[in-house]
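Take a look at the structures below.
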Structure P
Amino acid sequence: MTNSIKDNNSPDDYSVKALPQASISESPPICINLTIPSNHAGLRLDQALAKLLPNWSRSRLQSWINNHCVTIDGKTPTSKHKVWGSEQVVILPMDYTVNSVHTAENIHLEIIYEDEWLIIINKPAGLVTHPGNGNWQGTMLNALLHHASQLENIPRAGIVHRLDKNTSGLLVVAKTIEAQISLVRQLQHHTVKRDYLALVLGKVEQSGSVDAPIGRHPIHRTKMSIHAGGKPARTHYHVLEILEGCTLLRCSLETGRTHQIRVHMNAIGHPLVGDPVYSGKPRNLRQLANEILTTFPRQALHAQKLALTHPQTQQILEWEIDMPDDMKKLLQQLRSLDKK
């Protein structure tokens with residue numbers, strides 16, 4: 001079963017492609033992904049970028065090149081490198097290196113794996129990934145700066161994707177610029193595998209997919225919604241277990257939009273249990289089942305599996321982490337209802 005609203009292709013979160021000049025903001029995205037047009041053939045790289053990205057000075061663009069924040073077809077060039085058209089350029093703007101607002105804090109991180117290039121973290125529910133929107137301290141970024149001080153020189157301290165504050169599970173962090181570029185490109189090409197466990201309201205009859213573009217809600221700006229002007233978003237879901245009043249799903253992301261699983265599941269009539277934003281109410285349930293489902297304090301969503309290509313060895317690595325205790329307890333309570 002597929003639920004779809006078609007839209008033109010657009011890049012993943014944290015990236016832009018061949019932006020029209022007028023659409024580039026003063027604050028750059030974490031990653032700029034563009035193709036050198038043929039009419040720029042023969043120009044030096046810094047000259048070509050100055051024409052394509054006029055909102056930033058040539059000296060700033062040169063600093064990004066000199067600090068290895070720019071790659072052409074996967075290789076790091078110099079400012080004097082000449083372009084000939086159709087080259088693929090990836091830029092990680094240094095404007096997202098950590099500034100004085102982002103301080104190191106001694107916050108515990110559950111690290112599943114770490115080497116010279118990567119950190120894999122099991123983020124608990126309640127921990128904000130990146131400072132912002134009133135959460136300037138106590139975030140995973142602050143914890144990362146304490147754990148590995150060299151991350152202060154990496155855009156967003158190496159963070160390439162996020163989990164919502166109240167979503168638990170696996171996140172990857174890059175420890176070098178080169179690793180970050182590799183991971184961003186993998187996310188853009190949909191080769192990072194991300195599987196989630198989601199408990200949704202209602203009985204989901206069969207597995208399926210949702211193909212519907214997601215963008216900022218036109219009225220409620222803190223929410224996301226499905227609309228034709230949004231970015232393409234695809235979620236595949238598989239039924240794992242049907243319980244009273246709800247269904248346990250495995251959701252696999254093909255894209256990585258903000259609130260993607262929460263928005264897509266709500267759109268097909270099965271919002272996540274405990275979701276405070278895209279909420280729904282259990283229907284026609286026994287009082288005990290209704291109480292169990294309505295009192296769970298967060299969205300029942302856990303990033304269970306993560307697989308990617310190691311940026312240095314090119315080996316495919318995979319991690320899996322069990323759901324946290326609060327979701328385990330919730331499932332135990334629901335399963336016990338079937339025995340009564």
Structure Q
Amino acid sequence: MMEKDIYILAIESSCDETAAAVVKNGREVLSNVIYSQIALHTEYGGVVPEIASRKHIEKINQVIERALSDAGKALSDITAIAVTYGPGLVGALLVGVSAAKAISFAAGIPLVGVHHIEGHISANYIEHKDLEPPFLSLVVSGGHSHLVMVKDYGEYEIIGRARDDAAGEAFDKVARAIGLGYPGGPKIDRVSKEGDPDAVHFPRAKIENAIYDFSFSGMKSAVLNYLNSCRMKGEEIRTADVAASFQKAVIDVLVGHSMEAISAYHCQKFAIAGGVASNSGLRAAFEEACREKQVAFYCPSPIYCTDNAAMIGAAAYYEYQKGVRHGFDLNAVPNLRLGERV
């Protein structure tokens with residue numbers, strides 16, 4: 001007897017993207033609808049939580065309806081409703097969680113809460129049907145820089161984390177300092193292609209007794225000090241060179257720590273995830289480093305690196321299979337830790 005297909009309607013609203021998707025059996029995306037607020041927040045130089053929450057409220061129903069329509073599915077076809085419940089901006093998360101609980105209650109469909117970072121890691125399952133745990137994953141985004149051992153579906157061990165600024169946060173701050181504006185990551189990536197990555201040397205931090213942890217605050221401060229020094233001396237600031245040199249420094253740290261962990265943990269598979277994973281320089285550097293180590297390298301397409309609901313549907317499938325169900329008391333948990341269950 002053939003097993004019945006599982007269709008997950010997934011909702012993601014942890015920051016400034018209102019997203020919904022329908023995912024079949026954890027790896028086949030039938031629809032993936034994203035309403036981005038980037039243009040709205042660019043005016044302010046970063047995400048304004050109150051504005052993000054209000055825009056989620058405006059768009060959430062339209063996005064969900066479009067996801068069902070694009071997938072050619074009705075609510076009666078859906079096996080479970082999945083939603084990001086943390087970490088993220090509390091107001092933004094509440095919009096998605098409230099919508100998911102309302103649909104679950106009205107339609108009598110099981111509810112599955114998903115950890116946002118688990119979603120990012122699971123994005124790799126969508127396009128890499130052969131990828132299965134165990135493997136090592138680097139999650140790099142605006143709020144997170146984690147080296148994670150994926151022991152099994154839904155079973156994680158963090159072996160390295162950001163001690164201060166996450167990589168994406170550092171990109172945004174440096175981009176603002178050199179006049180590129182928001183969002184910083186894509187703009188630095190683009191401008192870096194025109195610059196000399198060896199023009200300026202910025203420090204690479206190493207934390208004693210925590211060799212896999214990351215620290216980008218000092219690197220960001222070094223960029224600011226360099227810019228101030230140039231201005232005081234009346235020297236020309238070559239924006240492309242600064243961007244390329246900073247990006248190279250970040251990439252060196254991310255790749256270096258990851259390769260050390262791959263050797264120490266004898267990993268044969270390595271995956272990157274999160275918004276910064278769409279950086280072309282980072283992807284190329286990891287591809288080369290993994291080839292040299294003869295380690296299989298996985299990365300999602302850029303559309304699945306930034307916040308989206310398809311990745312939440314992929315993660316939810318494995319949670320659902322394990323029997324995870326949430327009640328209507330499910331709440332937003334802005335500081336939810338990876339591996340923590342509510």
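Nothing in this text is a laboratory measurement; each read-out follows from the coordinates by a stated rule. Model, not experiment: these values are computed from the prediction. Cβ atoms are built from the backbone, for glycine too; each structure is taken alone.
Computing helix-only ellipticity at 222 nm (-39500 (n - 2.57) for each DSSP H run of 4 or more, over all residues; to 500) across structures P, Q gives -14000 for structure Q. When relative contact order in percent (Cα under 8 Å, 6 or more apart) is computed for each of P, Q, which one produces 24? Source structure: Q.
Source structure of the calculated read-out (distance in nm of label points 7 Å out along Cα→Cβ at positions 191 and 231, 2.0) within P, Q: P. A value of 0.25 for FRET efficiency 1/(1 + (r/R0)^6) of positions 39 and 223 (r between Cβ atoms, R0 = 35 Å, to 0.05), calculated from one of P, Q, originates in structure P. With FRET efficiency 1/(1 + (r/R0)^6) of positions 175 and 271 (r between Cβ atoms, R0 = 35 Å, to 0.05) computed over the structures P, Q, the top value is the one for Q, the highest of the group.
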